[in-house]
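Got some structures for you, see below.
Just so it is clear, none of the values below were taken in a lab; they were calculated from the coordinates. All values derive from a computational prediction rather than experimental measurement. Cβ atoms are built from the backbone, for glycine too; each structure is taken alone.
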Structure I
Amino acid sequence: MKRISLFRVVLPAVCMIFSSVVSGQKIDRRVLVSRHDVENNSFDTLSSLSVGNGKFAFTVDATGLQTFPELYKNGVCLGTQSEWGWHSFPDTAGFRLEETFQYFDSDGKKVPYAVQWSEPQRKKEAADYFRINPHRLHLGIIGFELKKNDNSLVEPKDIQAINQKLNLWEGLVASEFEIENEKIKVETVCDGNKDRIAISVISERLKSRKVGIKIRFPYPTGGFADDAISWDNNEKHHSEIIAENSNSAVFIHKIDTTVYFLKINWAGKAEILEKEPHYFIVKPAGNSGNFSFSAEFSPKNYFSETPDFGKIKNQAADFWEKYWTTGGAVDFSETPDPRAFELERRVVLSQYLERIQCAGNFPPQETGLTYNSWYGKPHLEMHWWHGVHWAYWNRTELLEKSLNYYNVIFEKAKKKAETQGYKGVRWQKMTDHNGNDSPSGVGEFLIWQQPHIIYFAELCYRENPDKSTLEKYAQLVFATADFMADLARFDSTGTKVRLGPPLIPAQESLEKEKTFNPPFELAYWHWGLSVAQKWRERMGLPPDKNWQNVIDNIPPFVQKDGLYLAAESAPDSYSNPKYITDHPMVLGAFGMLPETVKTDPAVMNSTFEYVKKNWNWTKTWGWDYPMAAMCAVRLGKPDDAIELLLMEVQKNTYLKNGHNYQDSRLRIYLPGNGGILTTVAMMCAGFSGNNPSNTGFPKDWKVKWEDLIPVF
């Protein structure tokens, strides 16, 4: 049973947020969700469909399985990924992270950063090794091995009459297609709790043994952004069946020191053949037109009793019904503006994708559990976009699942700060589940991930404002604040804070050696340290003098000609083309973050108008449009908010399956999906100090919503 926090009880204005504000009628959530079910009638390589549970996902082509992974290699790949599936190539050269260090001056102090090197060769190889390793694994292909009547293998062109549908309400992919005028029906689901899929196949072709299930274990590529599948290097890994009976088999896959297992269970008669190394076929052998099986992956050779397909299907349906009937919902159906339907589609599909890709025990990678980007590693600055929407959609428990990760990596973050001569903890950027650094000429110099844990902790406290929440997150909040305060430097008068250099702000087009005092980072430092002081007060502790000294001396954002600049060090912010590309982060200082004493809304309004008109929107990223829309909402510009959310530019493209397409490298980009959800919550429920309903929508939009929380 969901607890009701004191926050909701003691603030009458907030209590209104838990019911639809346009109509007293409850939203029919099943109708809302189901009208955005995804349908495919061809092998659309950008419209593969996924099932999953937040820590495991399985992506299928138009056959309902991973029958043609090569076809989708440059589209939305057919991944089988988990949060535990990682591998490292052997370090035969004995590399040390210190070999990647380059020292930068910070007010006379030499500070080491792990960077990428092009030369000398040893440094380059060391940097490459730590960037590539560890990398996330594709656990295995599970697809059909289909044959025609002449026993030749079926190719995509041989498959006709495709009719595939993702049933969002039940988390089920139903696929139909024909081969030589014979129909095959497939249902695909994922267990809500285990790394397990279940599949049902109905076809007369089963009787003629023209339908098999292939299982292939790939070797990792170690690629920067790819499907993580290599069919070469057979001799470098090992696969075999280690247990088998009449209805199941257990496989082991070894790659260097990485070992994991796969258990296949089936109903009816079948045999298993090893076609070639790492390539197995489960062949239905009975005289039945029905065949069902399950496939469960595990890092250990331990598998509990496996339910049959029907039970797993019902369990998955219960899992999804609970998800859709709890937490927030937004219904745009009473708005005649045709853009409303598209926005609703993006909202519903983003909820589905975020639940299967970004609701695990660790911050997700930007491409979730579908295919690898940045070698499968998460970026901690993106955790804000992946995570905060859970709280604003009244699902804080899904945010909290990933927050223990900061405890796991705490000691390495502390060591990172110590190595650089700072107090507290410096949170990693591009990292892995153990908190290891990835050398980078950009990421190592970002700092906007630092206050995120304070933001997350404050969201959790708002949900449950009690002693246990304070005790749970206090160490993370206080150690983070220690680093933030120590990173800040003062000018010669001792009365003005200076952040950087070296520093690359969230607008990554600025130079690390020159940049100081970008507005978003200044605002986030002010907000984060101020919240940390509140935590000390709640715990009966006196204010921290160092933190307060920084808070009191953070300067106003530098402006020129009535516009806020990208940084105090960039007086040519709007005359230099490189400064109007990448993230327009100046808007984040009054979009992602609430107004601070450092923000002048009038100047921000002028800045917003200039950025909207003159920014190079073709060179941005998927979450920039929600971020800019949040600024528009805070400025009282709902028409602009809608225009930004639905701007017609490539990186704001949302594919049929709901994924945010960026370019040929990043065909999916989940920070964009998370950004939409946070922004729509703000548009519906308001924000700190301003909670009138639907303040973010044009006056002629009729929007119903339930169970959303105002944004900070």
Structure II
Amino acid sequence: MKYSNMCFAFCATGLVFLLGCSSGARSAATEIPLPSAGPTKTAPSGYQGLGSDSIGTETVRQFAAKPLPADLSRKVQGFLDVRSPGLGMLNGKKKQVFFSWRVTGVNQVWRLDSPKSFPVQMTGGEDPTFLADMTPDGQWLVLGRDRAGEENPGLYLQSTAGGPLRLIQHLPKVQTAFQYVSQDSRFVYYHANDREPDSYAIYRFEISSGKKELLFSEKGIWSIGDVLVDKKFLLVKATGSLSREYYQWDLQTKELLPLLGQGEKEQYNVRFAEKEGDFFVLTNKLSDFAKIYRWNLQNKKLVPLRELQVKGEIEGMSIDTGRTRMVISYSHLGYNRVAGLDLKSLSTISFPDFPEADQVYPGSISKEGNHLMIGVDVHNRPRVSYSYNFKTKLMTQWVVPSQPEVETSAFVRARLETFPARDGTQIPMFVRAADKCKKGKALCPIIVHFHGGPEGQSTPGFSLFAQSFVDEGFVYIEPNVRGSDGYGKIWLALDDGAKRLNVITDIEDAAIFLKKEYSIKGEFPKIGVMGGSYGGYSTLMAMTRFAGAYDAGVSNVGMSNLVTFLQNTAPYRRILRTSEYGDLEKDREALVKLSPITYIDQLKAPLLIIQGVSDPRVPVGEALQMFESLKKKGIQSDLILFADEGHGSQKRGNQVLEWGHELQFFNKHLKSTK
């Protein structure tokens, strides 16, 4: 469960799959011969540091992406012209909506002065800019802006009428991120690791004077979870990838009162309730799936909020500033929906039904509390965003998506299916295939796309990327292997630390099953593997530890060596990732066993590695050491470096090259030459 506050964060969305059920161990798909893993050896360590400072400019130039064939470039450009703007934020005072959009080639902020009107561009330039919040008086936007994918954003103000940005803070190698705007529109609160790289202090900025004030600076990764009447603050201390500690902090007395999570490794999302001393708590501490509870300072017991019952995993909750309404986002088997509760009458809020939608999810609640932004995602049309009026119950569409020269009505819907792991556990996966490539019809090549995270989740819905592979004649598969979000905390925790050794085989089992399932008359389809971040790591494991299972792979910003990754990733990331992958000292043996580079001698099939040079999460050295090790052993692989990108490409030109080279690579290596 990834708890979301359902507000902007600069970064950082029935059937139960039983664990280890049948004793039939491995399915009949084991008839496909695959090599077993070789002996474990010590993973090498070589590079140091991260970002552009850790690599020479000549190396970056050497591995720059080559131009694409004109027809392929046009095809990808056409897909990128299908745009669905962000959900946006409603300015109730001026009846305007502000939203993000990539129409210029990089994320910028736009304004609509009436529903479906022509949008006004608010921000521009080469750096991605994001809408963080708006002051309650409707006068100022609070914006985050990053450079070259470094994830060291700065914070700015801009008048809602437009004009130049006003700097709050933007420092080299420092993360400055928005936290809260005071109800009197006087202060902007933010946190930054400008004092220590692995700790975040909390500041406030006075809009009228430009004065900055340090409020809180204890050791740790601190943020603001909620604020009650600009006096009582909920402070959050991240202690792991998902675990959190919550404290109540008094702005006047500076008293820090522990509430929940101290000495635990539990997941919590806490909000102030209507009365001081009362809280709403979203947690999976007492059950497999997260539920919302009431909790107060007197009895300190989690009491279920029985008025709000949903089926599945509650992903996040949001409460308006007046403490009159609660809105939640919940997921069932990968399909997201919205629910709500009137906190005065304790009656449920009924939202419009969207029976065709794959995903329905909430955005921000307007400052006056009367409107909620809602996004609706259907498999064959770009996402549409609406504002919902709690009083009139009317939905208003604000932004019109664009889809020039692309007929989306033919896009295929993802089907929820499963494949068996070797211990009998059924692993969910979403399958997209054109009619001609469905089972038994033709021997179409297969792409298996592993999600990032690892606490991520593959979901159905509108996907240009997935459809581009379907159009090329591939079957496109997105598994939710053990460790994925959305299937309960037991499933989520199955890959924590050394336990990953027990379930990493899901990667191989997917290939075994799919080759058998899509075979025709004893002939097996070719199968490729790809993914970004942890999905990139999964790809490298698929190509090395499980060599022979896949016929080609594309790893995007993936870790090749968990030891060097943890040694060199940004300090704040190391703290959060240790709980997921393991401790560098205590779990070193497991980290080596789980590192793709340990099994590099086994790699035989073609591999493409893609990496952003400025990536603060997965250092560029992870890609370089993998490529160089393969080169020394005479194993063919390709490397693409993007000089001005970080953890994934944000600029349109780079997105075209990245996407196009992935399509080109799989067309070359998976399509039959008969």
Structure III
Amino acid sequence: MVFTTLRRNILTRPIFRWAQKALPSLSETEKEALDAGDVWWDAELFTGNPDWQKLLDTPTAKLSKKEQEFLKGPVEELCGMLDEWQINHELHGLSEGVWDFLRKNRFFAMIIPEAFGGLEFSAYAHSEVIRKIGSRSLVAAVTVMVPNSLGPGELLIQFGTKEQQDYWLPRLAKGEEIPCFGLTSPKAGSDAASMLDNGIICKSTFKGKEVTGLRLNWHKRYITLGPVATVMGLAFKLFDPDHILGDRDDLGITVALVPTEMKGIEIGRRHLPAGQMFQVGPNWGKDVFIPMDYIIGGEAQIGKGWKMLMTALAAGRGVSLPSLSASNTAFSARTTGAYARIREQFGIPIGKFGGVQTLLGRMAANAYLVDAARKLTCAGLDEGYKLAVISAIMKAHATSRMRSSVIDAMDVHAGKAVIDGPSNYLSQLYKALPVAITVEGANILTRSMMIFGQGAIRCHPWLLKEMCALEEKDKGKALADFDKVLWGHIGHGFKTLGRAWLWCWSKALIVPAPSVPDKVRPYYKNLSRYAAAFALLSDVAFLTLGGTLKRREMLSGRLGDILSELYLLSAVLKRWEDDGHKEDDLPLVAYCMRDGFTKIEERIAAILRNFPSRPFAWFVQLIMQPFGPRHYGPSDALIKACADLLLVPSEGRDRLSMGLYFGNEGDPVHTLEKAFELIQETKPLREKMKKANMDDIEEARQNGVLTENETEKLKETNELIEKIIAVDDFAPEELLGLKGTQHGPE
């Protein structure tokens, strides 16, 4: 006790004073954002010594029988009704028949409890539905995913009063109401504190009675489903200048549920997001009066809107766009592998060229990694966690890897993917890439500020406790609390320093690993090594930069990249375990690991090169990278092995794209799949003709080299290849809109 008192007064007190100036202070919106989510495997990585058994013991995401039937039934039927070219270029949206089908089959009610007429699906089922629809139509996928992620339904479930839930949730479940959510304003996108949309507490007449309520004025944009919505969740700043509710003028960000038919609301105009015809647009409200019970959660939730939004977003961002990204990375990999096998140059498939294989290998690994991370994130969400930091990782990195894969697919397809038309199955994905990159928190901001900025405070074992101690109003208690956590942090720091030094210098040889097959055990060891390095880098950054770190976005972005790679690579290992140690997936696992280790090494080197405090940078470099980065990415042989996985039919290729939709008879993707199968099936026949030194199929038949059936099979194959290679063309009058039909390949 005496020692603790002396330590507190002599050592801790001056550090306490320094920390009050050095560590970042928290704004109210930052505090609410930090309180809104949970930590999970991300916190384990931040310790610098992750317990891998916790990850391996996480239950694998699975579908219930009801969820499987929904995917095989209504989702399959919906995909068969969709034609993306028609949706975007003829109908300019989904048909009424599709809208009716979505309502009837409760596609908008996947997250709504069964007690209110919803489907009450797991996060994984929700994700699988979006992933499958996304392989057929981006427009339909966005239409389905928005009401099931950030929107009135989720907010009502989490925060609504019983009366609000009983009235609105059944109507939303049946599709009687189409919801949207209004957050983004022209002058306030990611910075909600700059929001000009406002509500004023006042009294007015509503349905013949004088009641206390809010007079709202707003201008929102980029609101998905906004043009067709019947009810809108609205975020605004609430003020009480006449002190009707109390002494405060500014009551904070609040969320209300507003029927769009109300007087003063202008809604219906549409944006055109990169030519994708899902319903999105601006809306306005002028002097719109609503009673107090329109506030979601009632008066008790006044001023808590930002926390409500962050809590809902933590789940929604982890499901919606990552599912779409997983769909498109797998779709791009599968179709590009098939096309690269079918398309020949100089007498050989283009998939055999090294340059093409470089892209195919990366696409295969991306598809494996993104889907692994999607499944792990869904598993965490289904365990009940609100994964704020992990959702940010998933949103930013899944969409970035989707962009990489789609661009790679365009490069391999070349002119086939450039010429637009009904037979082009890639151009709509390519055009839509900026949408995924910018919505639900732009990737630039998410990477540079949110992942590490929020992650460091939420996940670090001691940092948030120190900040809370510094915020304590009672000075005596603040010093006592800070003393306790400070010395806990110092002890943790020395352990991290020792681990990082020993594990890095031993090249991870002495790092403990879980009981897993020898083929993957070194990956666990290296990930632990990098987790220790990351934990040490984080502590050094906060020690030397303090509160200025959040303004050094290039450094915090690189730190966020390391945390993200650690999470994504953890998901890869978890997937390989969950899939039952599939040997033919090992090249994909190895590619992901070597590529990820290289990125981590590069980020560490970049941080140390640019670290403001040079003595600290030299010291940390001596511990982590005495000889510079030591990983150089996947080998050529490994790249080839991953590329080959896409070039021939196999269980591994099917696992990468399991659950996607590949079209109806006559659709371009269905034709591609059929041609891919036939070209493998007829390979022996081509070799037979080559051996007989014959190029003409009829000549081979006449000379007895081919049977009648073999001749027909080869002709069918060649016809399909011609269809795949062909591109669309249009008559001038068609492009001028004088005729309504489009020509596909002959």
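A value of 8 was derived for percent of Cα pairs over 51 Å apart; which structure in I, II, III was it taken from?
Derived from the structure labelled II.
Have a look at I, II, III and say which one yields 0.10 for FRET efficiency 1/(1 + (r/R0)^6) of positions 118 and 166 (r between Cβ atoms, R0 = 30 Å, to 0.05), as calculated.
I
As an exercise: helix-only ellipticity at 222 nm (-39500 (n - 2.57) for each DSSP H run of 4 or more, over all residues; to 500), calculated from one structure in I, II, III, equals -4500. Which structure is it?
Corresponding structure: II.
Quick one: P(r) over Cα pairs in 10 Å bins from 0, in percent, for residues 302-405 alone came out at 14, 46, 31, 8, 1, 0 when computed from one of I, II, III, so which one is it?
Here the read-out was taken from II.
Distance in nm of label points 7 Å out along Cα→Cβ at positions 310 and 374 computed as 1.3: which structure among I, II, III?
It was calculated from structure II.
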